[in-house]
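What follows are several structures.
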Structure I
Amino acid sequence: MDNEEDSRATRYTTLAAGPDHRHELEIRRSRFITVLRRSPDEETARSLVTDLRREFHDARHHCSAFVIGPDRMIQRSSDDGEPSGTAGIPMLEALIKRETAATVTDLSDISVVVVRYFGGILLGAGGLVRAYSESVSTALDLAPLVQRRRLRLCAINSPHADAGRLENDLRSAGYVMAETGYEPRHTILRVALPDDDAAISEAHARLASLTSGNLELRLQGTEWVDVPC
């Protein structure tokens, strides 16, 4: 694994797959309807704005923010007619500063739109900042979140007679087993490991211990998978 790959994120938190998550607050007679969508790309994120403009066509504001990518490199926000800096940026900060576990701020692949129906009472700049930030934070409090992990798939060619025992030993050691394959001369056991040098080195050592050094771990591709938080 080269240095560039080592520097990439191997995990982050996102919205669980499924329908958009919604929550509504009323603040001084204004309605703030917050909608969260899992968004792996900008097109999906921007489609949320389009969809909600159509659904809530009579609302005054459809403010938005999104964060995309394991390294959270894509970050955008829009005030959509609210005074500059009072809606989009507070919403974006509510996403990027969200602590998902033990001071970890890793929320990504998520877009949010807050639809506002003006209630006739001006909130002022400070009031708007608090309202939009609170709307997103409250929605996130109630939203189903998952951890997204980049795993390295590895293969082990095992004699058929030993494959069942070896698989049980690996599972007992806490390894995540992927799909098993069968060929005429051996069984292919597949293990999904955290995509980092330390985890892979440990797995090599564990396999050598379990098989007296007779079998080897072959590195294959990587894939992102959802893991419950």
Structure II
Amino acid sequence: MKVKIHREGTNILIVLLLILSVVNASAWMFIRPAAIPIVFTSVSGVFYLLVVNFFRSPRRHFPGKVTDSLVVSSVDGRVVALEKVYESEVLHRDVIQLSVFMSVVNVHANWFPVNGVVKLVRHHSGRFLSAYLPKASLENERSTILIRASNGSDVLVRQIAGAVARRIVTYAEVGEEASIEDHLGFIKFGSRVDIFLPLDTEILVKIGDKTVGGITEVARLRDPSQSNS
């Protein structure tokens, strides 16, 4: 698994490095005793490494057989919601909501959860509540992506900003092919992603499970040939 720095973090890391270099150089020149700049430089180094870690962007390939029914986690994190809800903004029907929360130490690149075609991309302005809260799905700043999966099912993905995360980046565009090996976007500094699935979907995870974006199989869509609709 190859890892590189995500393009969303390149400029931030360069600017942060310059700022920390200037501040630390000034500390070494003008602050005494020397123990103070030593501590300051150590803290700065740890902080910079944490930011680098946040913007890492691993290359991932699903290790198993990719089928039309496969649903993978869009993000690294922990499952915090798994329930039947009424999705009122796009689908207007009952669905299964599967939500994964990302902490500041997780990779924050977002993967497509299914193979298919992007049918809708919509940005919603909103608040910046803690992304861990259930109501964040409807009240927070967010981007919604509707994908027509390869098996014909509609799968909705929602990127949700949080109390710290104030910038959602969405790469998905209407009409493009979605692949579980590609990034659909990026959320800066901690947040959550919801996946809305048909009610007859087989769920393979439970609350509290850890997921790896693009790798962890979280569900299997029902074969359309078995549907009564």
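Each of structures I, II was scored by percent of Cα pairs over 16 Å apart, for residues 54-93 alone; the highest score is held by II.
When you work out mean count of other Cβ atoms within 10 Å over residues 46-53 for each of the structures I, II, which one comes out largest? Present the calculation step by step, with values, prior to reporting the outcome.
Details: I: 16.4; II: 12.5.
Comparing I, II, the top value of mean count of other Cβ atoms within 10 Å over residues 46-53 belongs to I.
Comparing FRET efficiency 1/(1 + (r/R0)^6) of positions 70 and 214 (r between Cβ atoms, R0 = 25 Å, to 0.05) across structures I, II, the highest figure is found for II.
Looking across I, II, the calculation of helix-only ellipticity at 222 nm (-39500 (n - 2.57) for each DSSP H run of 4 or more, over all residues; to 500) that yields -10000 traces back to I.
Source structure of the calculated read-out (P(r) over Cα pairs in 10 Å bins from 0, in percent, 8, 28, 23, 16, 13, 8, 3, 0) within I, II: I.
Tell me which structure, out of I, II, gives 22, 13, 10 once semi-axes √(5λ) of the Cα gyration tensor in Å, for residues 118-197 alone is calculated. Computed on structure II.
Quick note: the coordinates plus some simple rules give every number you see, no bench work behind them. Everything quoted here is computed from the prediction, not taken from an experiment. Cβ atoms are built from the backbone, for glycine too; each structure is taken alone.
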